[in-house]
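K.L.:
Multiple structures are listed underneath, in structure tokens.
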Structure P
Amino acid sequence: MSEYMEKLHRNERISALQRILCDSPGKVFTLGMFADMLGSAKSSISEDIDIIRGALEKQGLGTVETITGASGGVRYLPMYSGEETLKLAKRLCLELGKKERILPGGYLYMLDMIYNPDIVSDIAKVFAGRFYKEDIDYVITVETKGIPLAFMTARYMSVPLIIVRHYNEATDGASVNINYISGSSKKIQTMVLPLRSLKRNSRLLFIDDFMKGGGTAKGILELSREFECQVAGIGIMIQTAEPLKKLVGSWFSLLTLHNVDEDNGITGIEPSNCLSISGV
């Protein structure tokens with residue numbers, strides 16, 4: 001096998017390296033591991049990685065980060081450039097703004113988008129790129145509609161996913177239960193998380209599909225404190241413009257929903273101001 005690998009030309013090595021890196025986003029590979037795998041010198045592998053990094057960044061598809069130190073190596077970080085993120089946001093707004101998506105009561109139908117692998121993957125790349133510098137240990141979400149976004153974000157960040165439920169199950173073992181007040185309905189709800197779910201002093205990224213008053217996000221903040229963990233970031237697909245003051249201090253959202261005019265079939269939705277704040 002190694003004799004075959006030694007015969008690989010540079011373009012063949014680059015193709016193999018890029019496939020391995022992109023298939024395992026967020027995972028750290030050492031140059032020695034690649035050198036043994038492809039039968040090449042570390043210096044050659046390093047040059048190949050530089051070429052891959054340049055190509056990915058030029059196309060706005062992410063980057064390959066070099067991690068120094070004894071446990072260092074390289075890892076692929078999927079993310080969109082500011083321009084590509086804005087294009088994605090505008091494309092989502094165009095789709096969500098269609099008249100036929102308006103439901104009775106002024107709600108928007110968006111389940112087909114939340115469960116579309118391509119759309120979820122694109123949004124997750126935005127979240128992963130926005131928060132990868134926060135040294136996230138877990139992605140956390142609340143059942144149920146935020147799960148696809150959170151799951152894909154966790155994959156791109158190469159960390160486990162934690163799902164908070166509203167009830168206990170016998171298979172959970174000892175759990176932490178907290179009550180929180182919904183920011184929109186002002187109703188008291190319950191969050192449940194098994195004690196074995198999180199390691200103490202972990203850094204969490206909360207991902208959800210929708211935020212109105214911020215009650216769920218605030219509940220996650222309170223729950224994390226019970227585990228002596230820190231919520232290092234909050235990523236939301238759609239936030240509402242009102243209420244302006246949320247129950248949490250900071251978050252990153254992709255879209256802002258201003259209003260749904262059921263009578264006239266008009267939905268006011270646009271890219272979030274968070275995109276310009278974050279440099280998009």
Structure Q
Amino acid sequence: MNNFVQRSLTGTVFVAVLVTAIISTQLIFSGLFFIITMLGLFEFYKLLKNGGRQPQAKLGMVLGAFTYLGIAALSTELLDKRFLLLLLPFGMLVFIVELYRDKSAPFENIALTLLGVLYIAVPFGLLNFLYLPTSNFFYILLLSYFVLLWINDTFAYLFGMTFGKHRLFERISPKKSWEGSIGGGLTAILTAWFLSRFELSIPFIHWAVIASIIVVTGTLGDLVESMLKRSLQIKDSGNILPGHGGILDRFDAVLVSAPIVFVYVELFVK
């Protein structure tokens with residue numbers, strides 16, 4: 001199958017599934033992203049193992065599952081925040097288990113195990129806080145978050161292909177350009193203005209700041225994942241999404257942008 005057709009079909013199905021989950025119920029969205037979190041963790045630890053590292057993959061996935069579920073439940077106020085304290089002794093278990101593994105570079109193994117939880121489970125869990133239960137369109141902020149991500153990514157690519165001459169970060173990603181990033185950013189800001197006309201309870205200034213955060217941190221998230229792949233000397237993080245690579249390839253921008261957007265929304269929007 002032609003790669004463009006394959007990418008288009010996969011992208012269409014991906015967007016349809018994600019949008020349906022977002023606008024249905026938070027429980028369905030949380031369930032979908034629990035699956036995505038587990039796939040992402042599995043992919044991350046597999047990459048590290050293929051690169052010669054020795055993380056505690058099984059324990060990392062269990063800890064990541066509890067972390068995601070705890071954050072998601074906390075976002076709906078179904079769970080007291082004190083429950084998250086249980087994650088601390090669970091996290092210490094990673095250190096204790098490493099004592100009995102007798103592996104080389106034990107603290108590197110501990111760090112990489114906990115990194116999977118911090119890098120994947122926490123950002124995906126925090127997405128659940130972007131629902132607005134007080135709004136008539138409770139899903140508007142979360143849906144808009146992904147729309148702004150996609151708009152920025154799409155138009156950064158188009159502007160980059162058309163006008164790109166100055167490399168943005170050639171050491172990590174030779175194809176990204178300043179022209180593409182600026183074009184994608186301006187288009188995202190324009191999209192934020194349209195969104196402010198639809199959801200009047202959130203002033204345009206907040207939409208503009210959220211869009212700016214997504215543009216900057218989303219691009220950095222892409223670069224961070226590229227740095228990970230370069231350090232392990234691989235092209236794609238996986239092949240679960242035909243034409244798009246793996247979970248980490250598809251959600252690289254989310255992994256860095258989601259926590260920053262969450263902090264801004266909690267401090268200034270809600």
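None of the figures in this text is laboratory data; all of them are computed from the coordinates on show. All values derive from a computational prediction rather than experimental measurement. Cβ atoms are built from the backbone, for glycine too; each structure is taken alone.
K.L.:
Computing helix-only ellipticity at 222 nm (-39500 (n - 2.57) for each DSSP H run of 4 or more, over all residues; to 500) gives -11000 for which of P, Q? Numbers along the way, then the final one.
P.N.:
Values: P: -11000; Q: -23000.
It was calculated from structure P.
K.L.:
If distance in nm of label points 7 Å out along Cα→Cβ at positions 98 and 146 is computed to be 3.6, which of P, Q is the source? Please list the in-between numbers first.
P.N.:
Details: P: 2.7; Q: 3.6.
So the calculation was done on Q.
K.L.:
One of P, Q was used to calculate relative contact order in percent (Cα under 8 Å, 6 or more apart), giving 20; which?
P.N.:
Considering all the candidates, the number was obtained from Q.
K.L.:
Looking just at Kirkwood radius over Cα pairs in Å, which of the labels P, Q belongs to the structure with the highest value?
P.N.:
Numbers: P: 20.6; Q: 19.6.
The structure with the largest value is P.
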